[in-house]
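Structures are listed in the sections that come next.
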Structure P
Amino acid sequence: MIDAAATVLVVDDVPTKRYILASWLRRAGHRVVEAGGGEEALAVVDALRPDLVVLDVRMPDLSGIEVCEKIKANPRTASIPVIQVSGNAITPADRAEGLERGADAYLSEPIQPDEFTATVRATLRYYRARQRAERMAERLSELAEITLAMNEAEDFERLLAVAAEGCSRLLERYSRVLAVPPGGRLRRFAARPGEPAAPRPVHPDTLERLSTISIGESAGVRIFEIDNETWARVVPDSDVVARVSGVLCRTKTGRSPVFLGVETGSPLGGEELSLLRQLGQALALAVDAARAYAEEHTISLTLQRSLLPAEIPRTPGLLVSVRYRPAVDNVEVGGDFYEVLSLGDRVLVALGDVQGHSLQAATVMAELRNALRASVIDAVDPARSMALLNAVLRRYHPGMTATVCLMLIDPATGETEIVNAGHIPPLLAGKGAVYHRFGNLLLGVADEQYRVDRVRLPEDATVLLFTDGLIEDRDKLLDESLEVARQQAEGVGDDLEAFCDRLIATFGAREDDVALVALRRVPF
């Protein structure tokens, strides 16, 4: 007897020979299916997919060698082992031909029962080892795809859903995932094979209860099994009806662990436990990465906002509205900035964008803002201030560039001086909307004499300044986006705050930071 019974197809056009071979196989514990010819054998193989085919070489319709070749040529049946049996082709050349054309073993009659069953046992052993290896290779490939999908998940809930669905597909069992999102409450997702994952209610201290019976407070990975009664006490709102095999992973002491488990009618095998462990570890690392991203994003936003003006001064005769929107997917600090300074009877408005997204970009941005403020302490000269910013950038941060636009406005008269260093020109909106002309070279490239353009803003005129993050899209020309902004400015309306929100909404979520200043000259 062998360890596990197999389904064996015996093919021979002689009933007596089929009976003898079938009886030997049945005594060895196998299930036997019979076929009397080659065509019939191919139909049975296609429908039944037996574990082994014992095939006579000489048959009236198709030879055993032809049948073997057809079985091996079909991708769905190519891995089924074939033992060829012959009472006529018994020379070494005959046996060599049979093996070269697809047979896994070749027996010549007369055959002894022990020899036959030993050959069947050896062939099945190899076949099953190959099946396990192929299945493991498929599962490892699937594990890699699940891990990649977890790391690509756009948010925390999607991450847990991918893990639950992937685990149920990988182990072909009902799976559950428990994890705590950044700054949130415990979340649980469950998935059955072939079905999408769904959130489930969960008590907030469930992970702590599971930790108590497995991993405790230490870091590491623990695989454990719980019967359904114990599971019901630990997770009272669960729908488990069988044992649970699970893994708890904590990457560092003090952090909340993650749980990944499946409902098992029978214990998981060693390979399945290894897959569960690897997937649990990948989930823990992905959760840690999501937490780190959220923490870094929060820190970046806090730092970015701390570098921007705390408030905008109220100035008679001038309404000012500002917006800053960080990039949707960017953790790093950006270099966009704005400034509104009250200078006696006049107001200096600045908008700029330092090259790059990094702590260095934010640092340079802060230096330029401070240099701008210092430049207007004793005297106010926008061209001189711009030249100073250029000198600071070139001397202390060679290789860095920035675009800046300065506007010095007298709200009483509307007289305005504009100095532009490579920035998108101000958009002037009144009766219609038009961009001011382009300015000088951007900062940080070369020594430059900055031109001062003088314009007069009529009452109720609106000026828009924005960084390129508002309008730049990979799949659209910049001129097209500039025109969209200009058309929006033609309908600016009475409510400046509402217009700023509407303009930002027009362009949607951005891949770059956005700074926007809108100002309007109004009667005193």
Structure Q
Amino acid sequence: MLNLYEKVNVLACQGWSWSCHAHTTVKPASTLTAAVLAVFCFAWWWTKKFTNTNPPLPPGPRGLPILGNLPFIKRDLHRYFAELSEIYGPIFKLQLGTKTCIVINSHSIAKAVLKDHDAIFANRDTPAAAIVGMFGGVDIVWRPSGPDFIRLRKLLLHLVMSKSRLDASYELRRREVRQMMKDLHGKIGSLVDIGELVALTTLKLIITSLWGGSSERRSDLIELKKRLEEFVRLVGAPNVSDFLPVLAPFDLQGIESKSRKILSWFYEKFESVIMNRLKTEDVGEDFLQQLLELNQRGDDQISLSDNEIKALLLDMMIGGMDTTTTTVVWAMTELLRHPDKMAKLVEELDTVAGNQNIVEEESRLSQLLYLNAVVKETLRLHPVAPLLVPHMPSETSIIAGYTIPKHSRVFINAWAIQRNPQLWDGPLEFQPERFLKADISYQGNDLRYIPFGSGRRICAGIAMAEKMVGLLLAVLLHSFEWKLPEGTKPDIQEEFGVILKKMEPLVAIPFARLSNLEQY
């Protein structure tokens, strides 16, 4: 029995690509024996409960008692799920411990979940790390569907993320982009890690938009970036506590304890920022000011609690950094791999902005149609969240002729859908032109294209991400010419996780393009 416990821990840490490295000491054998027996009984009951359902559960590979399919999960889940769909069809089942997982690789079945039965599937199967690390799960990403979620999303969209609010913070973003240009000009002719450059610039942009301050030193930004990435890794790591809940009190991998430490770090940071804002008489137009005003209204319909404000700040920092940085790096990678596409985009930038002007967000970005197509094609080939954020039905439902159990975890494989040869011509080719011919938006109305999800749980930060990605990519390509180190070509090998990042850093050499050096 002790060997079984040890195998569970090893499988959770090494069984697939969301790897973790924590090892814990073994608890007393009697406690473990009781826990594992309880798991076995629950797994037997759960399996028996749905064995004879009509309609049946979706097909899927056979698994082991207690562990289910955990021992057989391969690296790179998005690719592994696509391979399994070729065997079991567009919808199939995996049993991961006591957790029933449903995987959907079809846009038509995804429509049934995200549109037709949106209300039922609008909940999240929240991992333990997210509950611990998101102020009790009161943020907008993991909060259960219901009146509180609707209230929070409406406030965020209409009072914080609206066009007027984003426009009001434009000058702050413009200032930080100008500083990036100046810093990058100092590295002309030298190797530059584009991912590091974009990540730190994005963090400054986010901080500027959130609370108007960008006085953080480079070392502080690097530390912040490290903490955000570690938290995302913990939320996405396979956790025994999620798959075998009876073992949750032991926190076998230390994931919850690490999440608490990171939460404590962010809590102190946000408390300091909020206290400084409350002490100052200089009221800005940034997001924090809007959130604090909502906090102080005392109206249950529109007010925000202290923890909701902190959770929203953390949501926007994580979402903004990951979406923007990952998309810009993949876009630059594809453009460097396809010089003809880059030349076409640079030509558009020169035509719209000229070589005497800097690309301005408000007056120029809307005219850059090919830039918009490049970003959309990048997100088709390299969706930031390849499996989106898992959904969870609030009641047992029938989808595509199969029973989907209540509280199961539902994965939508956006990566596979957006590369489906039946839906896309030349699906593996980088062809921005396809989005010049077809009017496909980010709003998830066309289920062939869902990089931000669809339905009531679609990403709330699309408008902000679209502005920041477009601005950064336009400035990088209009103000600088980029060359690869001699004899190199950027690969497109992926590092799978909650966020689909490029495995190897993208390194290139910038050269000035603008004729007037004072523009830098």
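Throughout, read-outs are computed from the coordinates displayed, never taken from laboratory work. Bear in mind that the values here come from a model prediction, so they are computed numbers and not experimental data. Cβ atoms are built from the backbone, for glycine too; each structure is taken alone.
So log10 I(q)/I(0) by the Debye sum over Cα atoms at q = 0.13 Å⁻¹, for residues 202-489 alone, computed for just one structure, reads -1.13; which one of P, Q is that? The structure behind it is Q. Suppose mean count of other Cβ atoms within 10 Å over residues 234-241 works out to 24.0; of P, Q, which structure was it derived from? Traced to structure Q.
Structures P, Q were shown, and helix-only ellipticity at 222 nm (-39500 (n - 2.57) for each DSSP H run of 4 or more, over all residues; to 500) at -15500 was computed from Q. Starting from the value 12.4, 35: which structure in P, Q was Rg and Dmax of the Cα atoms in Å, for residues 186-241 alone calculated from? Considering all the candidates, the number was obtained from P. Given that relative contact order in percent (Cα under 8 Å, 6 or more apart), derived from a single structure, equals 9, which label among P, Q identifies that structure? Label of the source structure: P. Computing FRET efficiency 1/(1 + (r/R0)^6) of positions 130 and 322 (r between Cβ atoms, R0 = 35 Å, to 0.05) gives 1.00 for which of P, Q? It was calculated from structure Q.
Across the set P, Q, Rg/Rh (Cα atoms, Kirkwood Rh) reaches its highest value in structure P.
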